[in-house]
Structure 1
């Protein structure tokens, strides 16, 4: 058993992949908890798909693809906010319009690039965690540090805004800045996760660990901590399953975290489908 755990660590690519997986599992669970409690899962999906044209344009220009993806995520967020505030169109419809347009543009650009350069950019869509470089690890670590520090420093403000936006506004909190700041954190998290699971699967890591924790704990900080544990365990387990069974790493991680959600959904003590019913006390 111990030998099986140690074997993958002999290879540099697995060491880098595991570090990325742990960082992404932790980061996505913490940031995704806000999406869960605000019922904004679609927003995470919108931003994750909207980064594609940014990374494609960055590739064409020879710039850092992380920067390009982040800029595209921010622009998409601004477009959603603009449509929402300047028209009668609701936020969910605005998300659908923006993310589908950005995603279509990204696919078009990536297809054109592949035709011209004879290279495969599909790893942007599905992830290629086994191909990460030391620079990728450093970039992801920097992004994770920035996001987690901001969440820690603004925890009380974001907590108040998350559960009572009207009350937060009434007390003078800058709710618009908090909203946009949260969107920036989501965009950074998605950018950090691209190499691990790709933009298509990143929503699962953003939502599922928090959703699993939501079935088991009540408070936001507990949800973040428990979700982070679930995210990290799922990422590590997915990497080992990928290594030993020769499966794609990103989907393996997502399947593990989804499996844990199914177990929590079926057997959690309060809401579980197969929860054990407590017997009424004997009246005799």
Structure 2
């Protein structure tokens, strides 16, 4: 699904959260130190789309806050061993600088030396959970290394947001997401760790129907909407959020690593004719519950 030279859209953007929406928490925003951001953008330029918003971390927070985003869940991932501590310190600094805006997630490279120590240190610095990306980090979610990570998060009562959906697949990844990722592997995790809260972003794209069924079975699994309801990717049929378990879906944008207007997905939510209560759960309440945010 992820191919070079995908279109970057020049759709118009608003200067505020679209009128008619409730309070908005963006539960999927990426930040990195500038050198890592440069590398990420270069990768997307070559293997995906040209990122529309090429902003620094501080500019990202300012941009979203000025447009009416109430709170931001900031995510990062270590693409190789040995950099997680640096990234976690950077994230903790952003949380201290923007305490009323940012909920920051830790990272670790599964299987690296001292991975559990690194993760526990990050939680001690005040980070609110863990972000992992199987396509980039090439981990098997049922491996012994991951078992240790789940145990650490469960022990500290910290949630995991874990990109383990099969898409978007790319030949530029160092592993095949179709081999590493499937809904049955994730089901084994949430069954083995019933007190561990897990969010699979992008509605588990690649297996959206299977993940839709899974959130109906388990109370420790959430999904986020990031990029899947924007009519950017060529899905066979449009996602209908009315068919999903209402208390397990969160709004997220993937800002700033997107090829279209920052509010494109919010406009889709506004035009979806969702009941007010469901809309409020998607844009606010479910993220509060998953990340234990203060209302």
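Assign the value 2.1, calculated as distance in nm of label points 7 Å out along Cα→Cβ at positions 26 and 50, to the correct structure from 1, 2.
Source structure: 2.
Rank structures 1, 2 by mean count of other Cβ atoms within 10 Å over residues 210-217 and report only the one at the top, that is, the highest.
Top value of mean count of other Cβ atoms within 10 Å over residues 210-217, among 1, 2, belongs to structure 1.
State the single structure among 1, 2 that was used to calculate semi-axes √(5λ) of the Cα gyration tensor in Å, giving 25, 22, 21.
So the calculation was done on 2.
By the measure relative contact order in percent (Cα under 8 Å, 6 or more apart), tell me the structure among 1, 2 with the highest figure. Present the calculation step by step, with values, prior to reporting the outcome.
Working: 1: 28; 2: 22.
Comparing 1, 2, the top value of relative contact order in percent (Cα under 8 Å, 6 or more apart) belongs to 1.
Suppose helix-only ellipticity at 222 nm (-39500 (n - 2.57) for each DSSP H run of 4 or more, over all residues; to 500) works out to -10000; of 1, 2, which structure was it derived from?
Details: 1: -26500; 2: -10000.
The structure behind it is 2.
Which of 1, 2 yields 18.8 for mean count of other Cβ atoms within 10 Å over residues 146-153, as computed?
Derived from the structure labelled 2.
When you work out distance in nm of label points 7 Å out along Cα→Cβ at positions 98 and 162 for each of the structures 1, 2, which one comes out largest?
2
Given structures 1, 2, which gives the highest value for distance in nm of label points 7 Å out along Cα→Cβ at positions 18 and 258? If you can, show how the numbers build up before the last one.
Working: 1: 2.6; 2: 1.1.
By distance in nm of label points 7 Å out along Cα→Cβ at positions 18 and 258, the leading structure of 1, 2 is 1.
Each reported figure results from applying straightforward, stated rules to the coordinates on display, with no laboratory input. Bear in mind the structure is a predicted one, so any value in this text is a computation, not a measurement. Cβ atoms are built from the backbone, for glycine too; each structure is taken alone.
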